[in-house]
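Chemist: As structure tokens, here come the structures.
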Structure I
Amino acid sequence: MRSIRLVSFRTFLCFVSLSLAIISSALAADKNLKLALEHWPPYIDRSLPEYGMAADIVITALDRAGYTTSITFANWALILQGTGIGVYDVIAAAWYSKQREAQFEYSEPYLYNKIKFIKHRRSSIEYRSLDDLRGQIIGVVYNYAYSPEFDRSDLFYRIPSNHLIQNLSLLQLGKIDLTLDDELVIKHQIKTYLPSSADQFVILDKPLDYRALHMMVSRSNPEHKQIVSDFNKAIKQMREDGTMERIIKKYANK
């Protein structure tokens, strides 16, 4: 009788241990986030330390909040589609778009981008308002949300490409009149890929917009609200203790 009870107790202990292991494994899986990154230097790039300024900030904040990250690089269209259906959990860097709210939970802003137009030096175009762009051919990147006014305007023509560098090449060839992106991104792309042609381009002074940069979490992840809340708290702490400033300075000359 005693041996039967002992066996039963051992069986019970094994069951408890197995259950705890399963629960522990499930909790660990919940804390591991599939993070999607698009090449967007100097904010995100494989060749930069910690994958670039934005990736560094996001990964550091998630780590502080108790999450681990599995990183995948892809183009923007695939990232949006994949995260929207839950293939990935998190997009590290995105501008706000109301159309995306049905699929994504936005964090509070952690950086701000200055969106500017760039033209060829031979062009006489000046930008003061969208009306100045009437009839112009403008190179854009697929699925980017530049500004609500720009995105819905029918004053000009849009030629979509996969990357800014393609638009800069079209600008060189005279196939488009303007393109646009974050000012630091434009400068980095020219410095990296077109250094001998840098004097051919002119970045226009007036910004189209100042865009807040957010982390987005797929609503397919049942913990999307908690993840965003944890991230926001970590970002606040990073601003207060100087971590944010140190990360930004690290990429100042990249």
Structure II
Amino acid sequence: MRTLSDTILNEAELERYARHLVLPEIGGTGQQKIKKAKVLIIGAGGLGSPTAMYLAAAGVGTLGIVDDDVVSLSNLQRQIIHDSAHVGEFKTRSSAISIARINPHVKVEPINCRLDKTNAEEIVGGYDIVADGSDNFTTRFLSAEICEKLQKPLITGAVGRFDGSVTTLKPYKTGKDGTLNPRYIDIFPKRPPDGLVPSCAEAGILGALTGVIGSMQALEILKEISGAGESLVGRLLLYDALAARFDVIRYKRKKLVQPEIAPMRD
């Protein structure tokens, strides 16, 4: 159990996070919330890498990283948390080593498995907020379902060859108008058939694109933790790298979808 002493910033941390502390929207209170937070990152790949690195640099107290894959040479073009020396290592171990170099104040919990129906509820239940950086719709739908059930904020990102998207999901709460926030299925009503969406191994991907989207996931997580700014709930942020353009699509909860759990108010 975390106590008040877990959030106290020592002298080294006060210096390390000085640029956060002078921000009125963050300040000492916000930084203490960041230190107290436990964030789960699903996938230590192209999106999970920058997400984990920026959250570690920001001082998130505990980072859980769930992945069952090992580092391969072809990963290194975009999965910047790993390096050549760790080819063949489990991505969770490689991530933990890199995070320790970035910030020794962050606790890393490597979870060396694939998130599935048998373990998702237990794993997600141990964290305050979840970042989904997985590369398949099966995991994305599962993480959205479990986060809704356990009432955990979910920041989910996705990338294609030259484009990406990010949104925040809190479907267990109501918005300012009193209606329930939308679910993941309000963006994607049905899981696309396997093979319909090509993998990055098949279609290719511009490595730096994952840095843009993964960094935005980290930013939205820090906003959720600290309470700064406006979240992406009900808004899908789209990025077209070739056109250097951001667009926002607003989406709402479909009226035919009935809530399975009692809503909470922001």
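Chemist: From which structure (I, II) was helix-only ellipticity at 222 nm (-39500 (n - 2.57) for each DSSP H run of 4 or more, over all residues; to 500) calculated, if the value obtained is -12500?
Modeler: On the way: I: -12500; II: -9500.
Computing helix-only ellipticity at 222 nm (-39500 (n - 2.57) for each DSSP H run of 4 or more, over all residues; to 500) on every structure in I, II gives -12500 only for I.
Chemist: If Rg and Dmax of the Cα atoms in Å comes out at 18.0, 53 when worked out from the coordinates, which of I, II was used?
Modeler: II
Chemist: Computing distance in nm of label points 7 Å out along Cα→Cβ at positions 217 and 233 gives 2.1 for which of I, II?
Modeler: Details: I: 1.1; II: 2.1.
That value comes from structure II.
Chemist: Upon calculation of relative contact order in percent (Cα under 8 Å, 6 or more apart) from the atomic coordinates, which of the structures I, II produces 27?
Modeler: Attributed to the structure labelled I.
We did not get these values from a lab; they are worked out from the coordinates using the rules stated. In this text the structure is predicted, and so the values were computed from the model without any measurement. Cβ atoms are built from the backbone, for glycine too; each structure is taken alone.
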